[in-house]
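Given below, in the form of structure tokens, are the structures.
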Structure P
Amino acid sequence: MRSPRNKRIKITRRLAARPWRPLGLLLAVTLIATACTSSKNSSTTKGTTSGTGGTLVVGVSGDFENFDPCIGGSPRTTEVVASTYQNPVGFKTQPTSSGFRAQVLGDQNGWVPLLAKSVDISKDYTKYTFHLRPGVKFAQTGDPMTANDWIYSYKRMLAKPAIGFCPFEMGDASITSPSQIRKINNMTVQITVPKNTDRLTLANMRLVDFAILDSKEVQKHSTKSDPWGSKWLATHSAGTGPYYIQSNSPGNQLVLARDPHYWGGTRPGYYNKIIMKVIPDLATRVSLMQSGQLDMAENIPPRQAVTLSKQPGIKLVDVPVGNRITIGMDNTKPPYNNINVRNALAYALPVSQIIKTVYFGKATPYKSYVLQGIPGYDGSTYKPVYNLAKARQLLAAAGDSKGLTLTLTVNGAFPDYEEIATLYQASLAKIGVKVNIQTLQPADFVSKWFGLKLTFFIQDGISWIDDPGTVSGLWMWSKGPSNFSHFSNATVDKLYNEWNDKPNSQARQAAFAEVQRIFNSATSVAYVALNNFLLPIKDTVKGYTLYKDTNTHFGDLYAG
């Protein structure tokens, strides 16, 4: 999704797409803060928000899925991955007027060295020579990082059968074969990419999929049936990040401990431990945040989030991030294989009511996965607007004038999904469509979602790098990793394959505008809204940095 929201990737997980914005443009962020002391804590674990070596306590809405950097899952899972692994390069950030930092949304210049101390780039942008940072060690073994770990990690990303999102994102970086990756010496790696690509190899290498793994440790847990150690990596960490997974008690909590070998050092106030407490009940998460027992509470709906921000000692991160909420429909299964049914369901979707009552006005409508403002945007062929009379006509045209009975599947980690489902259920009842709402536990939803077993469902996703080619590849290409609606069109596939790796141009933008016109005219999904990212945190938590993927990077935070 890489971010569907299952980080809110939300499949959330992480959605990768190429950047298009001008260099130096920052995310527009609003931080609502109240400067007062926080309320006293009660009997359960308290967050320590002062001094050195304290503990940060985070309330999350569900369990964790898979810690393999190629797979991930919800935002909370991706946050663990982002805090236990690191990449050759990272996101460049800058201060904002709100008093914290935000990612610079640039292309070639929107990165900074991490595990690579420096990068030499040839004039034609075909050779990238990475000089490894000396002294880097893996968190749990203390073994030094070498070029062998880089070669292993990237061969694994290109493995067949494919492991998660990795092959897609390697392709987005113009890396499709292990032969493009060469060890120069023990501390130098060179990657060669074809000419006439979009020169965004490094921009894509900022994503968590490109993390460097402890190759010796992973290979200890590899078997003939699992040659890349995927089963072990699903529940363990093998990286160089500022934290490592100390313990994980499903249904209870996950504990991250500070990496004793971390090359980046530390500073007064950085947290020694991060406790992520699994608290599925929304009211309980809100109550624990109010009482000061949580330092941060995730997946809080807008109304409750704004209310929390008015309490002394709590501030609210509030920013539009392009999170695309849609109603997914399996275009290959009846009745959703009938375009009149898909259109009827889209015309009965009460978007304005959802934005007002569910998102408290902190969301906007949209008409294409490629968002307005991105070069090549075209939402002209997505026609549905709320109109129950039109919806009834379409059902009649589909031969379903007597109504339908459908099951709408919802991820229980997100209370806003359940509210959307309830409003949608009431609206569809008015046109004779009976909807049964099926709320699944987060891990079950993600399993069925990625397993392509859902037929009518609420989903979302964030494109970590916005570009019409990558966005089309995620959702509109028949082989796209986020094409959960099973959309397939030969012309779309041909245009995607021809233009995805081409440099930006008017012709490329026109090609992907046509892709959108075809996709949107089919109403493969029903567009709901773009909701803001909201995160209540204590005002004593410092160093918060907002990234396009909306994942909290715990290594940035410190108590103050």
Structure Q
Amino acid sequence: MCWPSVLATTAFPKQISWQSCRRILTYRSAKGGGVKGPFELRSELDANGIPRLEFPKPFNIAELLIDRHLAEGRGDKVAIRTLERDVTYAELIVEVNRFGNALKALGVSPGDRLAMVVKDCPEFVYLFFGAVKAGVLPVPLNNLLRANDFAFIFEDSQCAAVVYAAEFAQEVDAAVAQSSWRVPHTLPLEGMASFGELARQCSPELEALPTQAEDDCFWLYSSGTTGRPKGVVHVHRNIAVTCQRFAVEMLGAKEQDVFFSVPRLYFSYGLGCAMTNPFWVGGTTVLDERRPTPQTVAEILRRFSPSIFAGVPTFYIALLNSVAMTKADVKNLRRALSGGEATPLEIMRRWLELTGVPIMEVIGCTETLHIYMGNRVDDLHVGTLGKPVPGYRVKLVDENGEIIIDERPGRLWVTGQSLARCYWNNTEKTAKTFVDGWMDTGDTMFRDQNGYYVFCGRADDMLKISGRFVSPFEIEATIVEDTRVLEAAVVGRRDDDGLVGIEALVVLKNAALATETTAEEIRNLCKARLAHYKYPKWVHFIDHLPKTATGKVQRYKLRAQYAPQ
């Protein structure tokens, strides 16, 4: 499905014509930097005709995303905006250096891990890039986790320090107390005897550690849709690859853009959309440390007029249903991204009607760091995930390990320069997921006759009904067409004869409507729209769907609670 009217009002750079070698940028390090003299970041075609970035030696990504802007004359430009303050690029460089020097003053060494339990604020950026510049590995953590989860991660990462915002003190302190790993340094971000207080006493100058493009840079812990989170190790080059390939070449981001992301910075999607992408192009990011609600996000849109907005389907639904936002609030918007889960077509239609800007569905994962496939605004195919981002390749594999060349669904594998190096402390999972330069995403998709990829669901979530594979998303998308439904998820459940049927777990906008009549009407809607074997035999009304911090539905929890085998 296409909406041709979108393209009439939206300018977009033409598709890049790849040459055998081309310059991405030339950069001379700021005074005291790790790079001596100018270097070029170049793109070359590999043996398969796929563009790859070639990196100079040494290479520390903090110099490109932070230090470079002073040398390029952006010192007075605003890099970060919040409700309380603006931070220029010149101020950003100073604070990054102070925070990096504070880590060194604590005795945290290159290669050590720094656990960050920090909200979306300028200090997150200072701490992250201060660590990277000093060779310390920042590990941003989901600040909604509880003590048991923090304790597991502290033990798993064997972090040398934990820096946390004051409101998370109770959970962090409890985690440190119960962890078998004795964290050497645990400091609040602000207040008495805090990390921030130490940083303010440190030098505003810091020479970047002369790391290499393939050296470890930072970790992220996976969102855990199937259980315990895994430490995902990323190297310096991965940030550059995602910024150049997706933000510049596919999204069309530029220096004049203002970015805002509903997904938080501890999530790979938010880290790219609200921090690395803006700094790569010399743009401005808006950070809001409050928990996102339709009201707070509408306020941000109204006050800062971002031009690039990133969300997830559940939040687009909440924002539209809240009527907190008007078209006047998005007057400068030119890109709207949605990832994490497939976006219902009705939500895409309503968003376009309200804003005049189409939702561009994209997909990425922690292991690829950012987005590896998506729609372009000048090549928008609604209901699909588009095509691979430049520099990435994908393949579909069937149950027998054979590559699929027709329109059958299969398991999606991806390869590109931003793949994680490994899962920390988990060689078995690393060997299973990363094979010969390819990564098993765990997602099921099919490729339509025009070469666009359609998301069917997680491979573990696919249903086999009457001998046929069924995508849960297709059924869920149909259910949410009912205007009484807020969201829905479906799982497989065995009946009294041991056969697998479909159970729908439905959240209504008004719980008072949770009647058998409503359930029957939902079943009839599915019978009218879908193949006969795809309608839900059971419709169960619940208060909410369990989700990860990134908005992905945790169907394994639904299966365990409502459809135990």
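Annotations
- In this comparison of P, Q, the computed figure 18.9 for mean count of other Cβ atoms within 10 Å over residues 67-74 is attributed to Q.
- Comparison of P, Q by Cα Rg over 2.2 N^0.38 Å, for residues 379-482 alone - largest value held by: P
- Among P, Q, structure where mean count of other Cβ atoms within 10 Å over residues 131-138 as derived comes to 17.4: P
Quick note: the coordinates plus some simple rules give every number you see, no bench work behind them. Only a predicted model underlies this, so the values are computations on that prediction, with no experimental measurement involved. Cβ atoms are built from the backbone, for glycine too; each structure is taken alone.
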